[in-house]
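Following are the structures in question.
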Structure I
Amino acid sequence: MNLRETGLPGVVIIEPRVFPDARGFFFESYHAERYAQAGLPKRFVQDNHSSSTRGTIRGLHYQLRHPQGKLLRVLAGEVFDVAVDIRHGSPTFGQWRQVMLSAANKLQLFVPAGFAHGFCVVSAVAEVEYKCTDYYAPDDQCGIRWNDPTLAIPWPVSDADAVLSEKDRRYGILTPDRSDLPPYIP
């Protein structure tokens with residue numbers, strides 16, 4: 001595997017070593033010891049799998065009291081995936097990185113705790129699978145508005161065509177004075 005730094009501390013793109021042949025392909029999508037040697041968490045406690053249609057945006061989500069690091073990959077289709085540094089006091093506060101994850105490119109993205117995460121489906125359908133370093137806690141879910149003008153993320157969907165949950169529609173913008181942001185710990 002090859003790790004590509006993104007310029008945001010801890011947010012990395014993982015290029016697995018793929019072995020294609022006449023039958024198809026094989027690759028290790030996770031190996032605890034190898035990922036730990038590369039600086040990624042060795043322990044994940046929950047796997048999630050979502051299926052979404054074109055234009056669906058899931059995010060920008062995070063948990064405050066039960067922060068989750070996430071290791072993401074796409075099993076079918078393609079998504080525009082985003083990580084945003086929301087750690088209060090961080091030198092990279094409000095900065096974001098995006099990567100196209102697809103079943104074809106087999107890239108993975110690790111988003112550490114303290115970052116908001118979201119994605120937009122750009123194919124007809126996409127299936128996303130991700131490992132989490134802490135359990136989902138419904139009463140702890142927080143978020144940033146996906147089209148926050150201060151972030152100016154160039155989402156590949158218009159406001160009118162975005163498919164969102166009601167909860168995602170209600171999230172506010174990212175400001176340093178929000179009380180529901182994780183702390184930056186150097």
Structure II
Amino acid sequence: MGYFSKGKRGKIFLVKNIATKKSLARHIKNEVNWLKILNKHDIGPKIISYGKGYFKYKFVRGKFILDYIKDNSKDNIKKVIIHVLKQCRILDKLKVNKKEMHNPYKHIIVDKFPVMIDFERCYSTNKPKNVSQFGQFLISNNVKLLFKAKKIKINKKELIKLLKIYKKSYLEKEFNEVINIIRKS
């Protein structure tokens with residue numbers, strides 16, 4: 001088993017297309033519990049097996065989201081952003097808060113489709129913030145500069161207004177308005 005990477009709460013080892021994440025048993029247990037639920041909705045890396053202090057999953061190849069934005073076309077970027085927002089919407093509907101969505105630099109890997117990773121800090125809540133936090137990421141200064149280079153113009157004030165409305169209601173109609181801003185950008 002070859003060492004691949006180290007995060008804040010664990011280490012990743014890689015053999016061919018199978019990754020093994022090792023961490024404290026409580027972190028692994030939480031992540032595995034959430035991934036079992038989220039994999040049914042095509043969210044997260046696909047779990048293969050797990051035990052105390054580790055789990056194995058299908059390795060996710062691709063680029064971190066900011067690198068993907070730097071290297072791709074406006075249309076491809078918008079498709080990926082909409083796909084991530086739809087995953088965030090599913091998390092919100094499931095009343096799951098992933099955390100880190102306002103700063104998901106190393107939490108979204110994109111090849112053909114975006115895959116969210118690192119679910120060890122997930123928790124259940126009546127007020128999830130996945131869509132609104134990812135919306136904050138989209139209008140952050142780092143992303144704004146990348147978007148400018150790709151001629152993607154998101155109306156910051158309008159997006160903030162719509163995210164606030166969505167956050168109060170969590171209705172599909174308000175979520176679709178957020179998606180429409182991305183489509184129009």
Structure III
Amino acid sequence: MAGLDAREQISKELDPAERLIWSGIPRQGIIFRSSDAFFIPFSLMWGGFAVFWEASALAEGAPLFFAAWGIPFVVIGLYMIMGRFFVDKKLRSQTAYGVTDERVLIISGIFSRSVKSLQLRTLSDVSVDERRDGSGTITFGPTHPMARWSGGMAWPGMGSFQSPAFELVPGVKDLYRKIRDAQEGRSWP
């Protein structure tokens with residue numbers, strides 16, 4: 001989806017009678033989240049210990065098993081320290097959001113295209129988290145406790161803990177009103 005706009009991506013998914021009300025993308029670039037207050041020190045400790053273990057095993061001439069044992073922990077540590085930021089950035093660059101008169105659409109995926117479609121009439125739990133700059137996240141459905149803990153950590157399998165959401169969109173309050181109006185059948189130009 002790189003280089004294509006959100007409107008074009010969402011339009012491909014519309015039914016013939018369906019009308020697009022809004023389309024957009026999440027904030028781009030590398031982003032630090034509030035959960036990084038925990039994850040950055042943790043990842044530095046994990047990665048530091050893994051590198052120390054591996055360096056010690058190699059310097060002491062430890063058996064091959066002990067030298068090999070540390071490699072996955074070093075790789076995980078490097079991912080937690082740096083890699084997760086780049087995976088998150090790439091995933092957001094491949095994400096488009098849309099609101100129609102019938103549904104909410106989320107298109108994403110790094111290696112394959114994934115389309116999440118939620119019917120407006122059946123959405124019962126819609127919540128908004130707004131930042132000082134007016135951007136924020138709209139979550140569709142209940143928030144799993146692990147989702148807040150993971151805080152956007154781009155880690156395989158963490159998506160199963162997260163409710164569908166329009167993450168880091170500008171003008172989140174206005175968008176929330178548009179979604180609520182569309183749910184109630186009020187039209188938008």
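Which structure, out of I, II, III, was helix-only ellipticity at 222 nm (-39500 (n - 2.57) for each DSSP H run of 4 or more, over all residues; to 500) calculated from, if the result is -14500? Corresponding structure: II. Given a value of 18 for relative contact order in percent (Cα under 8 Å, 6 or more apart), calculated from one of I, II, III, which structure does it belong to? Label of the originating structure: II.
Coordinate-derived values only; no laboratory data. Computed from a prediction, not measured in an experiment: that's the story for all the values here.
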